[in-house]
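Below are structures written as structure tokens.
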Structure I
Amino acid sequence: MNTTLLRLTAVAAAAALTLTACGGDGTDGGDGGNGDTIRIGTKYDQPGLGLDEGGTMSGFDVDVAKAVAEKLGYTEDQIEWSESPTPQRESMLETGQVDMIFATYSITDTRKEKVQFAGPYLVAGQDLLVKADDDSITGPQDLEGKLLCSVSGSTPAERVAEEYPGVQLQEYDTYSLCVEALAGGRVDALTTDDTILAGYAAQEQWAGQFKVVGAPFSEELYGVGIPKDSDMCEEVNEALTELYEEGTMDEIIEKNFGPAGYTPAPGSNPPTPGGHCA
């Protein structure tokens, strides 16, 4: 064998060793021991649900995502987090930017035309947040003449304006501003999904100041967004089912929403995951 051939053989062997050390092409998936990662999208700005605190992720959706990833064979340090704002969720899945999205992502027929869903893993509903000592508001029927806060252009705001015309709707750009207005007595109540309300109420800075009324007037099925061409949907459903059976989901709910005194609607929870895969 001449010198040139020996050199080429050595280079090829070195390249093969490098590929082996790196775990091949990184597409095996589900094997937490081979160095692969899983890309998960969530919210970065929803306390109690999905919050980025200087690179540390926290919240209900984050904890459910971690638990599901573990069931799929991934350790926490193998998760690559991506911020998934509401208007961009479908496009992030369609273009392969993420493998899954956990982000208060309600399952709807319109969205199922573009993506598939595992779950639901929680059934939430639009509700009201009021001062902890306010017993005058027990549901939307008590809002006549009251100042109600929500976010401009949001579905909750539109629903209230349409179904309860006697309500004085005060709209802000963010729910954080609504919470501050409620704390300052500038509005009487705040409305959006009960989970979001509980997340704010559970924050340390607002401890004991607010309560979720507990009279939801809509139904939101939170699902795990997955690309249409992915074959992992049923596997995620199995993971979610196991999390409820083991009691892990109850622990996650108590951890993130317990301080707000919130428990998911018993008539709809726990949900039965399945039926929404492509």
Structure II
Amino acid sequence: MAERTKQRIVVKVGTSTLTHDSGALDLRSMEHLVRTLADLHGMGHEVILVTSGAIAVGTAKLGLSERPRELRMKQAAAAVGQCRMMHIYDKLFSEYNRSVAQILLTGGDVEIPQRAEHLRSTFSALLEMGVIPVVNENDSVSSAEIETGRHKVLGDNDTLSAIVARLCQADLLVLLSDIDGLYDADPHTHPDATLIHQVRDLTPAILEMAGGAGSWRGTGGMATKLSAARIAMGAGCDMVITNGSRTEDLYGIVEGQDIGTRFLAAR
């Protein structure tokens, strides 16, 4: 894939990348991410950040010994965590002379056409003004991700990021995860598993490679990432799964290098 002069890029960062095992924010990881995104923005790309971590960060901020089990307590932790995260994002991006905006979404915001159109216009205006939108699901009022067994529109931030990419007509969606990409077997249990660099079609064989959910700090597994790939590819947007511990890889990914697993949208 040839490098494009200017791309609209959605980057989703998972909880496991943003936090330590304790649930506290990994400030070094956040700083590396922000510096890279600010630099890509300075290169002329339009950047949208979809961030996870609100409940984990809120849990740590409140001094709770474990992630709350009761829905209202999860939503309270999310409200505390979201405030903490945006404060740090704003501080870090400001150091690189970048402005950020917070957008919290519920299923209805993207499912109801009139609201989706207003949302699309908001993204467009922010990007025109050179602002970097920071997006998360509004967990304080929406239980789609943190409560199971109900109708889900967003459901997890992998899906949310793909919906945002489709809504904004992005060129590229990058999922920063705790794994290097899609393997032909679970690399945690199969040391000889092979990383797949390109996927052009979500065949049954590809879908069967999806494993279960990741760590306790997050909710997404490979299955949610493949679901996100289906949404992104259907919208004409390439999607890449890569390891969030190497945020500098974003430069090569934007240039089209074989880093992680790239799901190629039909042109």
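Computed values, structure above
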quantity	calculated
Distance in nm of label points 7 Å out along Cα→Cβ at positions 135 and 231 from the coordinates reads 0.8; which among I, II	II
Read-out volume of the Cα convex hull per residue in Å³, computed value 148, structure in I, II	I
For 3.4 (distance in nm of label points 7 Å out along Cα→Cβ at positions 87 and 111, calculated) the corresponding structure among I, II	II
At a computed 23.0 (mean count of other Cβ atoms within 10 Å over residues 175-182), which of I, II	II
Source structure (of I, II) for helix-only ellipticity at 222 nm (-39500 (n - 2.57) for each DSSP H run of 4 or more, over all residues; to 500), computed value -9500	I
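Where a number appears in this text, it was derived from the coordinates with a stated rule and is not lab data. These numbers come from a predicted model, not from an experiment. Cβ atoms are built from the backbone, for glycine too; each structure is taken alone.
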